[in-house]
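Structures given as structure tokens follow.
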Structure P
Amino acid sequence: MADQYWITGADGKEYGPSALANVVQWIRERRLIATTRVRRNDGPWMEAASFPELAGYFQPASVAAPPAAARAAVDAAPVILPSEFAAWAFIGQAWDLVKPYWLPLGAMFFIQMAIGWVPYIGPCVQFVIGGAIMVGIWRALLGMIGGRPPQVGMMFEGFDRFGEAFLGMLVSTLLIGLGVIALIVPGIILAVMWIFLFPIIGETNLGFWEAMRQSAVLTEGYRWRLFVLLLANVLVLMLGVLCLCVGVFVAEAVCFTSLGLAYRWLQQRKNTAAPAGA
């Protein structure tokens, strides 16, 4: 019988059981770090790096090679993040990631926008399911950063978190809107604070309010840099519009991927990992 693993998430909750392949994927996606508490079958809780079948993934390839059985569980090597938080470094890396998959990624953002174009009911449908769609898109993008090729159907895989995604969309939009109406700047600050709401909902079992709070903690100390990254992404979107307007959907994929890289960078810098098992 194959080994089963349980993981203690950053929220202190226990997640599992999961197969080795899933655990390896979480390491690749940096949802699970060397010091994450892991239990195999009925064994004791230990740090993830203490397990021989996992240790190789927390070390440079020249030091230790991953076991063959686990190596077959992933599609490609994860992205090596920049050493510093640099907007154009993230955008350049995002472009390299998106290029091989521009068609499915562009299709995701086209479908997302096209839902709102349906006469009469489109905007209502977009408002109701938009959060779940964003969770699915974020999962696809973070999977791509971890080495898993994205597919269009992945954008619809966020409906398991429909309730929290809808509430997160509703509450954050309302509060950000009030902030913009008040003095504009508070709305911008709130938008940056909660920029990682949907990837956190997609990667954890946290409620929407806890996910908003975790996003605020994760962005603390880096909100100005994230704002600069958003400004740089505006230029990317403008270039996309110039490409017969169709390029804007690929540009969106680049923008969101750059934010995904920033998200992983912040998790790594703050030595946190999203609770696995969501």
Structure Q
Amino acid sequence: MGLVRTRFEQLPSRLKKIATTEHFGEVPALIMKADDLPRPFLLWIHGRTADKELDPGRYLRYVRSGINVCAVDLPGHGERFVASMQEPEAAFDVVEQMSEEVDGVLQSLGEIACFDLTNAAVGGMSAGGMATLMRLVHPHPFKAAVLEATMGQWRLQRNHKMFLQLTDRQFSELNPADHLEAWAEIPIIAFHSRHDQWVPYAAQEEFIARLKQRYVHPERIEFITFDHTGAPKEHMGFGRQSAFVKEVQVEFLAKAFEASLEKTT
């Protein structure tokens, strides 16, 4: 419990004033709300080896724009830390479990009056983005999605440690790019470095291309890429492009939620 409090206490004072911690079943969550009015919100899922308290600047930007945030810890991460689940070999289990936990989190958020379930977005970075995509290939209530340094086409990474436990049949049944039949045409914004050393740019590029082919209005998908950001492994946090990425995605979701935000201002 002390470590949990330490993470929370290290948040900027401006964020601590609007944030609370919750547990939705086994899922620890950081809740940030603009006020007590029903608001659109983002369900945010961090990447592997990180925690939900990471990147408070993202959360402050959203709340200032009138968009609430629920950030959750991946299985084995943050408050539910398990050392073995930080390893690449455990990554798929983490992603799959998180994708299955999303609906329970939404149900719990529905009991908080200021979280408007009719105006929900979902997003994630790296493993969190993979969990997001696994959930989005099935019917869902989300109105928009934010993807950072992640991939929906896994075939280029078939031999990665995270997938070695899967048979070829299991891999094919789970690869998001092969299961877009039920994909809802929601607005999507995705960010990626072309030199990402952990999640190949080509994998997400192919997925976005497939997705655009399915959309009647492909302009609803924005794919923003960078050559070099200075981030570690060109993967974690987008380096000198970090502020730009946060600002653009907040503007993107504010536009997606424009009608509902007008009703609450």
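Only the coordinates and a few stated rules stand behind these numbers; no lab work does. No experiment lies behind these values; they were computed from the predicted model shown. Cβ atoms are built from the backbone, for glycine too; each structure is taken alone.
Supply the structure label, taken from P, Q, corresponding to Rg/Rh (Cα atoms, Kirkwood Rh), for residues 145-200 alone with the calculated value 1.11. It must be structure P, since only it matches. Starting from the value 7, 32, 39, 20, 3, 0: which structure in P, Q was P(r) over Cα pairs in 10 Å bins from 0, in percent calculated from? For P(r) over Cα pairs in 10 Å bins from 0, in percent, the value 7, 32, 39, 20, 3, 0 is produced by structure Q. Looking at distance in nm of label points 7 Å out along Cα→Cβ at positions 113 and 225 over structures P, Q, structure Q comes out largest. Given that helix-only ellipticity at 222 nm (-39500 (n - 2.57) for each DSSP H run of 4 or more, over all residues; to 500), derived from a single structure, equals -10500, which label among P, Q identifies that structure? Computing helix-only ellipticity at 222 nm (-39500 (n - 2.57) for each DSSP H run of 4 or more, over all residues; to 500) on every structure in P, Q gives -10500 only for Q. Structures P, Q were shown, and mean count of other Cβ atoms within 10 Å over residues 185-192 at 21.8 was computed from Q. When relative contact order in percent (Cα under 8 Å, 6 or more apart) is computed across structures P, Q, the figure 24 traces back to P.
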